[in-house]
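Multiple structures follow.
What follows is calculated from the coordinates using simple rules that are stated; it is not laboratory data. Note that this is a predicted model, so its numbers are computed, not measured. Cβ atoms are built from the backbone, for glycine too; each structure is taken alone.
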Structure 1
Amino acid sequence: MSHTALRIRYGGLTMQGDDADALGLNISEDAFTGWDDAPDSSYDETSIPGEDGSWDVEVTLASRLVSVEGYCLADSIGKLGWWKGALNGQMARPAARPFVVEKFETVQWALAHAVGVKFPVFGGQTFADFKMDFWMPNPRIFGATGIFAEGQAAVQYGNRGATPVFTVNGTRPSGYTIGGPGGRVLTVIAPVVTGHPHVFDMATGELTIDGALVDGKVTVGDTWQVPPGTAWTHTITGGSGPFQTALTETSI
């Protein structure tokens, strides 16, 4: 990978894979690990008594650990100290934040906690090595989001199933039903009023109207994903008006 093709953004910081000695945080060659590799698997293996092998059990993915190493160049001792504080300040935040990777004109992201920072500073120098470790509880990596109108086939090109988000507009006095693959459906009994869109995120099972969470209005809540490289045209019945499906590329 070309060293100039990489840029990482997290918590207001930018770490760049530049060959030139640029001021700021520079990623060292081959020192970005854990992102391009699949995460570890997790399973409970139990041997079959008196038989060869083990019982077949579900295999799940462990969380993802990513490390970034490099060097920081500053134009003064004071600025180097500022950089050290900026990295240390990423630690122990209450919620995971977007970890964004720009590489080869592609942007991907995951939600991450900063769980380790090393930034040794030696007196009189305006540069220092650094290392940051990130923990991603959800090991999935997300890419571009496609928006598909009613009648369009929703497709994504990751390597894992992607969960749709629906936006329903128009006039639907008795609610609506969205049809998915394999006969699965989502039925909402809350009315849709023009100018007050419904958004249903199938990953969380949450329905929002004008951005406010609404409970007790989903009577049939089947869930589904769109597999990688396949397409599915979602249908909607009940009332009339615009209907969109958002699908984000999902990979491991």
Structure 2
Amino acid sequence: MTPGDSLFLRTGTIDVDAAVIGVSRARWGHLNSEEASIEKAIPLMEANRFDVLPIDNGSDDPIYEYFHTQHWGKWTNETVVRSQITFRDVLPAQTSVLNLIEKFVMCDRLFFFLTYEHRIVGLVSAANLNSRQVNFYLFALLCELETRLSRLIKHHLDKTLILACLKEKAQEDYQKDCEKGFENDAVQYLYLSSLLTLVHNQNLYKILGYSRKKQFKDMNSLNELRNQVMHPVRSLIHDKSSLSKLWERIEKLQDVLFRLRQVQGIN
């Protein structure tokens, strides 16, 4: 390998971590220790729709306590409590977005304080997963999925079969492009749903190591993830149930991408 060659061989997707979507200590809403009380915390949290409110005396002092809701989006004397920060409440600021989502689900919680060089430097909540950066990240993964599925189909199925699977609008677009002199691959006109159906119906899932059709058919839920990502005005997360469903779909996406990368390699 020649010097600098590694720069041109990098693969992967957009890099998004907890700090990218979270709120830095310099910008978060907070109360200092002298004014910290449930009576002051509740109206401040409700007005700003905060589920977490740190007690912060300034960047020179450590942070030991915070107010938080016990039920997402409910601010009452019964639901807002004051707690101490423990090691269970923190994650490194550079935690990847996929690991962050997994932590939210597996630890059954909706926020983490973020640390850098052993100090708390920010905060991230499940609501931050509705940011455009997360949509960009998931869109990149879904683009890779469609590209790799297309490559798999093109390599193993003939053009006639692929054309027969095009939806009516896609067939019209294909014919129009052919009339204009554009000889594109038929596979380019397949939607994600059609790509998944072809792999399923033509038993190409076996190449990826799936032993049963149903294993691969479960990938159809990725269509809904794609629809969510392609319409960013819709929230990915609105409650714990939607958070769990998002992680379930991301696990399926990671699994099929892992298998495709094993078969197809770096490109």
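Quick one: distance in nm of label points 7 Å out along Cα→Cβ at positions 108 and 196 came out at 4.2 when computed from one of 1, 2, so which one is it? Before the final figure, lay out each step's value.
Numbers: 1: 4.2; 2: 2.9.
Going label by label, the one that fits is 1.
Tell me which of 1, 2 gives -13500 when you compute helix-only ellipticity at 222 nm (-39500 (n - 2.57) for each DSSP H run of 4 or more, over all residues; to 500). Walk me through the numbers on the way to the answer.
Working: 1: -1500; 2: -13500.
The value was obtained from structure 2.
Thinking of 1, 2, which structure, once distance in nm of label points 7 Å out along Cα→Cβ at positions 44 and 76 is computed, gives back 5.9?
The value was obtained from structure 1.
With mean projected area of the Cα convex hull in nm², for residues 124-243 alone coming out at 11.2, pick the structure among 1, 2 it was computed from.
Working: 1: 11.2; 2: 9.3.
Clearly, the read-out refers to 1.
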* Where does the value 74, 49, 41 come from, among 1, 2, when Cα extents along the principal axes in Å is the thing being computed? -> 2
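For structures 1, 2, which has the highest computed value of mean count of other Cβ atoms within 10 Å over residues 116-123?
Numbers: 1: 12.2; 2: 15.4.
Sorting by mean count of other Cβ atoms within 10 Å over residues 116-123 in descending order puts 2 first.
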* Asked: Can you tell which of 1, 2 yields 4.1 when distance in nm of label points 7 Å out along Cα→Cβ at positions 36 and 188 is derived from it?
  -> 1
